Structure I
Amino acid sequence: MNKVFIDGNHLTLEDFINIVRNEYRVELTTEALESIKANRRIVDKFVDEEKVVYGITTGFGKFSDVAISKEDTELLQRNLIISHACGVGNPLDEEMVRGIMVLRANALAKGYSGIRHETVLTLLDMINKGVHPIIPEKGSLGASGDLAPLSHMVLVMIGEGEAVYKGRRISGREAMEKAGIPIVQLTSKEGLALINGTQVMTAIGALTVYDSKKLLKLADIAGALTVEAQRGIIDAFKEGVHRVRPHKGQRQTAANLLKLVEGSTFVTRQGEIRVQDAYTLRCIPQIHGGSRDAIDYVLEKINIEMNSATDNPLIFTEERQVISGGNFHGQPMALAFDFLGIALAELANVSERRIERLVNPQLSGLPAFLTAKGGLNSGFMITQYAAASLVSENKVLAHPASVDSIPSSANQEDHVSMGTIAARKAREIYKNTVNVLAIELMAAAQAIDFNKQYSLGRGTSVAYDAIRREVATLQEDRVMYTDINACSKVIFNHTLVNKVEEFVGLD
């Protein structure tokens, strides 16, 4: 069985995806196990000495000045979990839940959380045996971390709440029993160690970034097909143009476009048919490239956050010191995920404008709405409406969540990040953008069918064939939503982009 060993420092996005989607087993390294044990001994010492330490021998938030006796430390941690499990809304997808558990385990593996190693191993057992807590999608302020949703994760660990096990939604206690995992009796610091972090926003964001990296290539493929369908000018994509304005994403996109249309007789040269193309064709490298650079920035932040200690307080073993800080605050990720949503929305914006160029006979030189019998048939008319609707919705969703803050815990926690909202919005924008690009792919393929005398490029021909395996050429009007769904599916599961990459290496 494939395994990923975690130590809190070296988890990659590829490892994360393998655990979450490909069911790789996850285990602690020996070094991480020893680090957790050594860190825990510090907590036990403070409890024995009844030393005043936030979250260990005190209450939480505004109650940080309330001392808790040694005898009540276990009840304190249980009460923390059951009182904080206040999430609402639909449950998060199982892959997101797996991602949350993996990232929380990895943070605990760093050895700054004061948790018992047995409790961490319980969390790993849940991942490896497929116990997926029901975690409502809403209710986190993104500081102090993702308290409410992470509490729902811990409910199942203590035999409460609900979980999905082998496709069935059952009580948390029953799920643990069926999986053969003993429930946990939380002790000092452990409840706080499990819920004080940014793992919900980071898991949602990490999945979206991974998918977005694939979507960037797909957007280049869709753009290249539309350039061919419009008999676009390839001079604007030449390496020299982008060498003199060397933004990385711009250069990558331009190189991809040239690879995709290599050998095409659809494309033209400057002055052959027209002097220059409209921006939505000519500026694809600059527009897609800007989104590429933005998503690379978000990926950099993801890689840092996946391997960070986001607890409060942090327990430093060698110094035998406990420090209350603010690593739970999601602001670095909130800003990044707002940026991610904007970058994805722009891919949809330009795609919808390319769709308009394909269906509008005044711009395309093709039959109106890409149907040979216009009037009797509406063709692709309403697919553009659908794309326009999704793009408009994205504009609403792209409003930054991070510019908002509401004080909580009687103003003790007086600035919060809203990072989890930012991550969820970015995910929704991603889904909308997939559907817009699916419509563009269908429209471009339909437009190409009106000019069979030309041949497609090396990469775009593979994409065209993949589309036609899912969606036939539109001869007469038919139910279109099934076509859109079929085309979206091969984008969501990355089948189309992977097929093209087998023939053409894309950046």
Structure II
Amino acid sequence: MSDAAEASLIEKSAPAKQENPALAAFRKSVALHKKGSYAEAEAVLRSALEKAPRDANLWNMRGVNLRMMKRMSEAIWALRQGLSIDPQRSALWSNLGNTLKDLKHTETSIACHQRALELNPNDSGTHHNLGLAYTVSNRHVDALASFDRALALNPKSHMIRWDRGRGHLHLGDYKRGWIDYEARLVTGQLPKRNEPGQPWRGERYNGKRLLIVSEQGFGDAIWIARYLRRVKDLGGELIMECRPELIPLIASMKVVDRLVPKGDPLPDADLHIYQCSLPSLYTTSRAAIPAEPYLEPELRRLDKFRELLEQSKGKLRVGVVWSGSTTFGANHDRAVSVRLFLQWFALPHVQLYSLQKGPPEQQLKTLSPGVPIIDLAPLMEDFADTAAVISELDLVLMTDSAVAHLTGALGKPVWVLLSYVPHWLWLLDRADSPWYPSMRLFRQHAWGDWTGAFDQAASALMKLGVSRKTTSTHRMAHPLQGVP
């Protein structure tokens, strides 16, 4: 969703006439909406509609606030009620399209935005919203055309640039993608920071201090760690802000001079760069991706895992992760239940090990006794522990989260189950990743339908076990070959 585009549609729908109670309620609801007080705004609108049930503006605004409250069915009803009163109002059509997009009703969402543009063809916000609907439909070429049109009408919109940048990155067009990706620094998506020194553009910094500023999630920090050696080789002191759970892992690379826990005050520095800006300095094409493994496990950390690992008794050791961070807004699209992993992957030749951390780990407590999964999370204090135990596994099988980056960075086999429109890093319609050669991708073919991806991965896991057993049997039988 684009809040800026939606807000413009809301305000344009306000009628220019003498103030009346309905209009006063509308304006009050807009002010509350801008403050994020959606429930309060909805209450104002509901009360106003009791007295003015034929006011399409009130229905429009009520639908917008219900959507922000995740009351999607009510939002759709409110917006359709508004359209029954005024079917020529483009804002109603586009806001209905936004709501349907959230529900992954992509074709209907696109049709709504197209109808809005028939009524108001030069509205930048509607072109932007249509581009977002195309994105959720995995139609990134069409999305880029919509974003281009939106920017032509509103060239100062940083949010449109941000969404266009991700469209280019989905298609693997890194040269153009990184340019727009920098818009995130001015859209307000990142917390305001007092970054020390001047922005760094990739020049040598001999005798100076460079600070890499943390942003986004754990996986992003692991992903960009491949560039740290290159950055260090360009000059002076290198400091990196880092989430505490990642500090031992990054420190083990012996590249960064100083690691600052995220949450501590930023140190003085001559230069700074946000961590996800590093790829734009070095990777302007797929051919330029540094894909070799760049992390090594600290094997001394394995001692505490030995007893649990030995319980595999010769079976394939398969680590599993079924959810990313629950604080990530779209985690519901990529996360599943641990029961789904057990249904598909608890095979006779496999010993499952849970690497899951955070609230989803509690799902293990709901399982029946004797379920064939061993929980390693209580022993994993940070990502360096996770890296060590992954080094002893045959495979990590998971939905998309930071452990995928960690396993790929170690060069260990990792199979990732992806939602219909996953993170742009995984590109489109391919089973491998140029960023991590040891990775295999299994994709949804429709929103919310995991069956195909899990079925393919389960089949591959069965074949892997048969192949390993056959290889083991042949090695044992080899000395007896030819003996009657």
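Only the coordinates and a few stated rules stand behind these numbers; no lab work does. This structure is a prediction, so every number in the text was calculated from the model and none was measured. Cβ atoms are built from the backbone, for glycine too; each structure is taken alone.
Observations
- Comparison across structures I, II (criterion: relative contact order in percent (Cα under 8 Å, 6 or more apart)) gives the highest value for I.
- In this comparison of I, II, the computed figure 16.6 for mean count of other Cβ atoms within 10 Å over residues 231-238 is attributed to II.
- Looking across I, II, the calculation of semi-axes √(5λ) of the Cα gyration tensor in Å that yields 46, 29, 21 traces back to II.
- Comparison of I, II - label where distance in nm of label points 7 Å out along Cα→Cβ at positions 31 and 463 is highest: II
- Which entry (I, II) yields the derived value -18500 for helix-only ellipticity at 222 nm (-39500 (n - 2.57) for each DSSP H run of 4 or more, over all residues; to 500): I
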